[in-house]
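Just below sit the structures, each encoded as structure tokens.
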Structure 1
Amino acid sequence: MKHYAVVDLGGSAIKYALMKEDGSFVEKGSVPTPREDIQAFINGVTYIVKNYERKVKIEGIALSMPGAVDVVSGIIGGGSAVPYIHGPNIKQLLFESTGYQVELENDANCAGLAEAWIGSARDVNDFICIVIGSGIGGVVVLDKKVRRGKNLHAGEFGCMLMKDYLNETVGKTWSDVASTSSLVQAVAKRKGLDWRTMNGKKVFELLDNGDIEVKEEVEKFIKYLAVGIFNVAYVIDPEKILIGGAISQRQELIRQINTVLATMRGEHATLDLSVERCAFENDSNLIGALFHYMQQTGVKIVSEQI
């Protein structure tokens, strides 16, 4: 079975893995993200690859990267928590440093591709994956391929404008009202706490302990989530809608979203809308980056489930 070196660059850490062509892991690890410059990143990835090279034959390098990734040129536009990756031709630099073919894709797109390959969307061709975290991002996958858009912004669901049901105004984005960060800030304000001392875990601990104020804020949050999901679903009409991010691990949250979506059906729509949880979390970007590599290079896709 063929082996690949796969790297996922994050703001604080680089996750890396030696993977087989069926998406399984041989070994994996992580190191802090270099703060110096692009050359430090190139040197770090090269070291990882050369270490794997001593163990098995490597076919190529797959990368998951933040920002507006041009998968053809290898140049990353936009901005991210790692400023030095924007501008240089990373594909060319890594090829010159390692001698291996390199393919890279946006990290959110990689998360969606992981689901398309061997995750919760493996049995469908068209789906959307909505990732809820500090903001709301995601990916549109049609015919098992990511749709990036003219400006590489397809799937930026969090930019969608929403009505503010409390103040009856329009102007807040979906990320402003339905991200995990927005929930944390709403709960902190309601409880008279400094939001910087709170996080999603603490919010749901309060909820589980029966806090009525937190329950009310979570219900508003779920309504905002459901409205955004409803809007996106009617634009794309996918076979599946997946929810990702740490918050998606709460099965009760998925059930509550589906309950609200069900009430919308008779009043506003005819589609029977529901969401499912993504199969992968921490490893999704690595799995998706490898799938993207094989798509780009024409390698026969092995579709066995992990």
Structure 2
Amino acid sequence: MRTQRERARRDGDPRAEGGALRSGRPGFTLLEILVVIAIIALLLAILLPGLNRARQTARKVECAAHLRQIGVGWTIYADQNKGHIVPGRPAKFADPERNKYWVGNGYHYRPRWFVQMGAEAGFHAFKEPSIDPRQDNVKLVDGDEVFLCPEVPERTNNRNYAYGYNYQFLGNSRFRGGLEAKGFIRFPVAVTTIVGATFTVMAADAMGTAAGKPERQRTGYRQDGGSDLYAVGDHAWALDPPRLTATSDYCDDSNRAPEHRSAVEPRHGDVANVLFCDIHVSSETFESLGYVVAEDGRVVADDEKATNKLFSGTGKDTDPPPIQ
């Protein structure tokens, strides 16, 4: 049987001597290559938004799971403390020894609500708690990942935190008038007083003091714990209810003013994950929670249309407890 090259030599094909024999099929033209590239680009343009939405949905679901677990810890804490709800944060006592609290894996200086839960819940916000006041605003959340929001994983500072707590109604243990002798603004609070657990906000994705600023004026997150009232996440461990008054507290008790109020953050597309006191989580907007938002993006503090029905614990639109 003759080889292909021998047949080519017999037929006078010049490729028979030394050159590689080809099938005769032409290669791709430049136009064909450009068409293929255009088709691939079009497919990517169609598929990538869907993939991005799928990733965002996955992060939203994971965030909701984290909030539910935090809610379980909140319930366990109350069960182990005679039915009293964990406060937003202990006030600063004159006696330094009274500012140290057991958080489950060590003592910590004036722990914020999610840190203090570890005393009973069995999962901890810090690998190594600290009683050093100098660590107060710089300590990073490096314990159980349940305390972090996957949509904003960089928000690990325990002051400029990802999740805000409904401290005004569930447990504000700051001193009235700033004086220890006057007692606490609203603490202790018993679980049994929350008559509308299914419609009482416990915690949520929070924006911090940036919520009271026009959207264009907000600045980037401060992981170092710096106090920047315009930074997204500033003092966000504390969540203010929709309507505030001249006598109510604010998330940052050093800056009590309508423009420095806290609010939820719709970081999952156009909604925020919100944890309620019956441990269910739902996706909510500013409006569905009772907040009023101005055209420039400011969350208004004292608009008469704002309502605290989902924050008060009674289902009624009541004012936050007065600070005096």
When distance in nm of label points 7 Å out along Cα→Cβ at positions 156 and 172 is calculated for structures 1, 2, the one with the largest value is 2
Consider the structures 1, 2: one of them gives 1.9 for distance in nm of label points 7 Å out along Cα→Cβ at positions 212 and 228 as calculated from the coordinates. Say which. 2
On Rg/Rh (Cα atoms, Kirkwood Rh), for residues 116-259 alone, which of the structures labelled 1, 2 is highest? 1
Say we calculate volume of the Cα convex hull per residue in Å³ for every structure; which of 1, 2 gives the highest result? 2
Test item: Cα extents along the principal axes in Å, for residues 28-187 alone calculated as 61, 40, 30, pick one of 1, 2: 1
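If we compute Rg/Rh (Cα atoms, Kirkwood Rh), for residues 92-179 alone for structures 1, 2, which one ends up with the highest value?
Once Rg/Rh (Cα atoms, Kirkwood Rh), for residues 92-179 alone is tallied for 1, 2, the winner is 1.
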Among 1, 2, considering only FRET efficiency 1/(1 + (r/R0)^6) of positions 60 and 252 (r between Cβ atoms, R0 = 35 Å, to 0.05), which has the greatest calculated value? 2
helix-only ellipticity at 222 nm (-39500 (n - 2.57) for each DSSP H run of 4 or more, over all residues; to 500) was computed and gave -7000; which structure, 1, 2, did it come from? 2
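Between structures 1, 2, where is relative contact order in percent (Cα under 8 Å, 6 or more apart) highest?
Details: 1: 21; 2: 16.
For this comparison of relative contact order in percent (Cα under 8 Å, 6 or more apart), the top structure is 1.
Here, each number is a calculation from the coordinates, and none is a lab measurement. Since the structure is predicted, the reported quantities are computational estimates derived from the model, not experimental observations. Cβ atoms are built from the backbone, for glycine too; each structure is taken alone.
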